[in-house]
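The data blocks that follow each hold one structure.
Laboratory data are not the source of any read-out in this text; all were calculated from the coordinates shown. Just so we're clear, the structure is a prediction, and the values are computed from it rather than from any experiment. Cβ atoms are built from the backbone, for glycine too; each structure is taken alone.
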Structure I
Amino acid sequence: MKILSLHCDYIKFKPLKKALKKVEELSEKQKKGQEVKECLVILTAVEKTDSKNSVNSYFKEIKDIATQVKVKNIVIYPYAHLSKNLSSPDVAVNVMKEAEKILNKNFKVVRAPFGYYKEFELKVKGHPLSELSREINIQGVEDDKKYDSKQLLREISKAKLDTSKLKENDHRIIGRQMDLFSFNEAAPGMVFWHNNGLIIRDELINFSKEILRKENYELISTPEIMDKKLWIVSGHWDKYKENNFVTEYEKRKFLVKPMNCPGGMLVYRTNIKSYRDLPLRVGEFGTVHRQELSGVLAGLFRVIQFIQDDAHVFCTEDQLENEINALIDLIGYFYDKFNLKYRIELSTRPKIRIGLDKIWDKSEKILERVLKKKKITFKLNKGDGAFYGPKIDFHVKDSLNREWQVGTIQLDFSMPERFDLEYIDKDNKRKRPVMLHRAIYGSLERFIGILIEHYNGRFPTWLAPTQVRVLSFTDKNKKYAEKIIKKIKEIPNIRLDSDLRSTTVSAKVKDAELNRIPYILVVGDREEKSNSVAIRTRGNKKIENVKLDKFIKGLKVEISSRK
């Protein structure tokens with residue numbers, strides 16, 4: 001059984017039509033739809049290994065979550081999309097009816113109709129426990145089939161992308177056309193980067209590192225697996241326990257890191273800091289893992305393993321406003337570089353948090369003051385701050401006008417306290433630094449997904465996997481084409497390929513267009529005589545004849561300046 005629990009202000013749902021031939025009949029009230037307020041919505045997928053024996057475990061999980069978020073209203077909502085291993089409808093409806101009966105002893109329960117297509121609307125609260133996914137397994141119930149190696153290979157390779165409901169510029173379609181990445185059941189929710197996609201990822205990281213070094217950041221890398229004790233100190237062990245990957249080594253529990261922050265604080269603690277060292281800006285491109293149910297995974301937009309471009313700024317209280325200002329400007333510079341529109345939210349204290357209220361009061365006032373001084377329009381997002389501090393969130397719009405929270409600036413007085421971070425002040429006394437967490441790309445995978453759709457795969461030349469392709473008009477132009485290739489390859493790190501096949505130019509151009517190559521150079525007799533190239537620029541059907549030296553000079557400038 002798989003469940004996704006959502007702590008909601010409300011849920012409204014209404015059955016539209018039957019999805020199965022044999023379904024439970026509905027009352028007139030049920031047909032009109034229902035609304036439940038202040039509730040815990042349990043999206044539920046009953047699987048083949050489930051039976052009525054699963055109900056007690058189901059009840060315990062729901063009771064545990066409901067107790068933590070303090071709700072009395074439970075909505076059981078059948079949701080098949082969470083699993084690919086569904087039970088029969090008869091088993092599923094019996095399990096849910098039994099669960100409703102047991103839950104009614106402790107809660108007020110509403111069960112959404114089973115076997116109907118339904119429309120639903122809900123508003124999820126903003127706190128760390130508002131969205132939790134869990135998998136319920138009954139001990140002793142195992143799939144005991146025996147597989148040979150060919151069968152196992154078929155099992156992990158069976159997933160196919162259904163493109164029937166996707167837009168033409170969906171990043172999953174373009175990613176396949178351009179050979180950027182793939183997914184495989186061997187590692188659900190984890191990206192297999194192909195050569196072309198890895199180029200884009202690495203170029204984004206290199207661009208960011210170049211800017212960070214100019215802004216006096218130090219760059220670090222911390223382990224992906226660290227002792228449970230560290231995560232208890234940070235609070236992540238309890239706050240995100242249902243989304244953590246836990247492993248063991250020599251009878252010690254370890255966590256595959258869901259966040260980079262605790263590792264960064266251990267680096268800070270390795271030597272004594274002076275006030276002269278502050279502000280200390282430390283960046284990390286760290287790989288993190290967070291458990292998600294398979295039904296909510298969505299290409300690059302929602303994954304289990306991803307890279308976060310985290311940075312942590314350690315400073316004094318007097319330095320805070322300047323550092324926050326600089327971070328806002330830095331994040332804006334990045335988004336402007338990609339022509340991405342964005343808006344800003346100020347997210348305040350969640351219900352479940354650490355730290356004293358007076359610290360939260362001070363933190364929220366600092367962030368609000370900075371935004372107002374900079375005359376930035378922002379929306380107040382009450383209750384959606386991190387559990388350790390309020391934050392400024394940057395929401396980017398994609399090509400379909402969907403919004404994604406990408407960048408963030410989080411003000412944190414609590415973690416330095418929990419990790420006992422110190423610096424020696426000018427009066428030779430030990431003092432506590434303040435900490436700013438920040439991300440610009442956020443999840444690099446999600447950011448790349450946004451860019452793929454934003455550019456429709458036609459990346460700026462500096463980001464494009466292949467920047468130039470040389471095409472020969474006929475076989476007799478191959479020698480001149482090879483001469484052109486040799487000359488262009490003199491540009492450092494240029495990504496160039498060629499198509500010298502004995503086929504039509506239109507076929508070669510079509511292939512190059514499918515790969516969204518910025519510059520397609522066609523060379524024929526006329527170009528050979530004039531020592532020039534016929535250029536077709538990204539997506540433009542117009543062909544321009546340019547001297548080779550002029551083209552190379554312009555290309556160098558375009559790539560080096562990242563236009």
Structure II
Amino acid sequence: MTHVKRRGVTLIASLTLATAMVGAPVAAQSGTIVVGEWQTPLTLQPYYSNIFVTSKALSPSLLGLLAIDNEGQWIANLAAEIPSIENGGVVVDEDGGGFTLTLSMKPGLTWSDGQPLTMHDFAFTYDWLVENAIAGAGCLGCGTYVPLLPGTPTVQEDGETPVPLEEQYALANRYIQDITVSDDGLSATVTWQRKFAGWLGWGAFPILPKHYFENVPAEDGPTSMPVGPGIENIPWSGPFVITSASAEGIDYAPNPEYRAGNAPQLEGLRYRFFGSKDGMIQSFLAGEVDLIDNMTQADYAAIASVDPAIGRAEVHPAWQYEHLDINTSRSNVGLDDPNVRKAILQGIDKEDLWNTLFPGTPYAEACTNAPPGTWWRAEVTCAPFDPEAAGALLDTAGWTLNAAGQREKDGTVMRLKMCTTSGNPTRLTTLGKINGYLLALGIPTDIQTADAGSQYFAGWADVTAETECSIYRGNFDIALFTYILGGDPGGLYYDLYHTSGIPSDANPNGSNDTRMSHPDMDAALEAFQGEVDPAILFESAATIQQLYADLVPEIALYYRAEPTGVGAHLDGFLQNPSTSGPLWNVQDWTFVP
């Protein structure tokens with residue numbers, strides 16, 4: 001374990017290797033565990049969805065080389081070891097160029113259909129993502145796992161005509177120059193043209209089976225893993241295979257070919273989807289499901305009343321922050337001005353909001369986009385709640401109070417559209433409180449909800465310019481949702497806040513949904529993105545977090561803890577704080593009669 005020491009605090013930078021025995025024997029399989037979820041995925045294709053329920057539903061069946069465990073540490077899933085600078089897995093070009101990354105896979109692995117699982121599948125997945133990025137079908141994961149060099153043009157010299165995606169994703173514009181797989185298929189050397197901060201998270205992407213997906217053209221990528229008939233035909237790499245899927249739920253069976261760790265001990269697993277959070281909670285209280293999550297602290301009281309014979313309620317720290325996205329391109333209502341965004345921040349009483357949502361629980365201020373427990377979290381100065389200062393900022397920006405007590409500039413009244421996902425009462429309460437805080441500043445708002453999968457988080461190509469509350473299309477002023485983080489800020493910050501990540505017809509794979517565009521932030525992100533050493537990355541991440549606090553592309557409202565309902569039949573559950581999700585160790589679960 002390698003650590004970075006800063007101000008007496010030990011920060012995890014390059015983390016431990018899990019030592020699972022390949023093909024280790026276990027007791028006979030018994031029992032079926034039912035997991036509940038109030039949202040429903042529209043697809044199980046991980047690269048065409050950023051809804052957490054998609055990755056949760058896939059986690060028992062489709063693995064990457066690396067993952068995060070319940071202690072927030074990197075572990076090897078399919079990988080033989082975790083690469084690092086110390087063990088020679090990362091070798092930096094001392095002449096100031098790029099670096100090489102060596103990744104290796106456990107020997108003797110197979111897909112669920114018996115075909116060999118090797119690093120050839122890993123290299124194929126990257127190539128398939130390149131093809132899908134070029135196809136322009138809104139591949140949300142392509143921009144992350146096929147990173148382009150800073151300065152790659154998306155529009156031509158006229159400033160309007162898109163550069164063809166095939167040219168954007170030309171080899172010369174990609175960080176990754178080459179992936180060379182060894183003759184035995186157990187290792188791959190990745191040659192990077194430049195240093196890249198997100199190299200560790202990049203190596204964790206879900207690996208697709210080459211022998212299946214080489215027959216899936218890029219234009220069929222969005223529909224290649226349906227929540228419906230056909231999903232049972234896909235070969236799987238995890239401890240469970242998906243046997244069927246529908247809007248009601250997903251059924252799994254043990255994977256007899258799984259050799260990356262202990263064989264699963266359950267004879268069955270089911271994901272059951274509910275139309276609302278209340279329905280999910282009531283089913284847990286009735287003993288119909290064995291595990292539920294995706295709740296806020298406000299839901300804890302509802303599950304705490306569960307009969308001990310049925311289950312128990314738990315609360316766990318999580319790398320999650322509930323926040324407001326601010327659409328910084330909305331110049332018509334002043335949101336392009338950092339001072340207006342800062343005024344909105346200073347007008348929100350976060351402590352009062354917390355006490356309304358979670359009465360009787362300790363309050364801790366949320367400041368930036370690095371929740372407690374993440375190794376890159378820095379000490380940052382944030383603007384305090386101060387309505388008087390907020391009003392002064394609005395006045396200075398030219399948004400003064402009119403006779404009706406509303407903020408107006410050049411004849412335009414500032415009225416904001418606030419969006420969130422449907423089916424979540426806590427978020428409606430939150431926006432109701434935000435409405436009151438902003439109204440006190442003279443800013444009226446309208447609250448609107450949208451379906452998470454088909455509208456709110458849908459990719460650029462899956463919605464239109466008219467789709468209400470589409471965060472990628474930018475049809476909102478303020479959007480409320482939660483970010484759930486992995487273990488690598490290198491795969492997060494640049495995509496979310498750099499000008500090059502703004503989604504558009506020219507850049508349908510972009511992830512910068514706040515439309516953040518500021519030269520200081522771009523410069524800090526480019527400096528950050530061009531490093532690989534965790535010690536240097538920590539310092540650079542601190543600069544980005546301070547700029548985040550100063551420029552306010554988002555407003556972190558509070559850091560979430562994760563209430564979880566655990567049924568009496570489930571043993572072996574370990575809550576995970578990261579994007580690895582609650583089913584990260586499902587192969588170790590057992591059924592208690």
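Can you rank I, II by mean count of other Cβ atoms within 10 Å over residues 289-296 and just name the one with the largest value?
II
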Which structure, out of I, II, was distance in nm of label points 7 Å out along Cα→Cβ at positions 185 and 201 derived from, given a value of 2.3?
-> I
From which structure (I, II) was helix-only ellipticity at 222 nm (-39500 (n - 2.57) for each DSSP H run of 4 or more, over all residues; to 500) calculated, if the value obtained is -9500?
-> I
Given a computed value of 1.13 for Cα Rg over 2.2 N^0.38 Å, which structure among I, II does it belong to?
-> I
Which entry (I, II) yields the derived value 134 for volume of the Cα convex hull per residue in Å³, for residues 73-208 alone | II
semi-axes √(5λ) of the Cα gyration tensor in Å, for residues 377-520 alone was computed and gave 52, 22, 9; which structure, I, II, did it come from?
-> I
Here distance in nm of label points 7 Å out along Cα→Cβ at positions 33 and 177 was calculated and came to 3.6; which of the structures I, II was it taken from?
-> I
Taking relative contact order in percent (Cα under 8 Å, 6 or more apart) for each of I, II, which is largest?
-> II
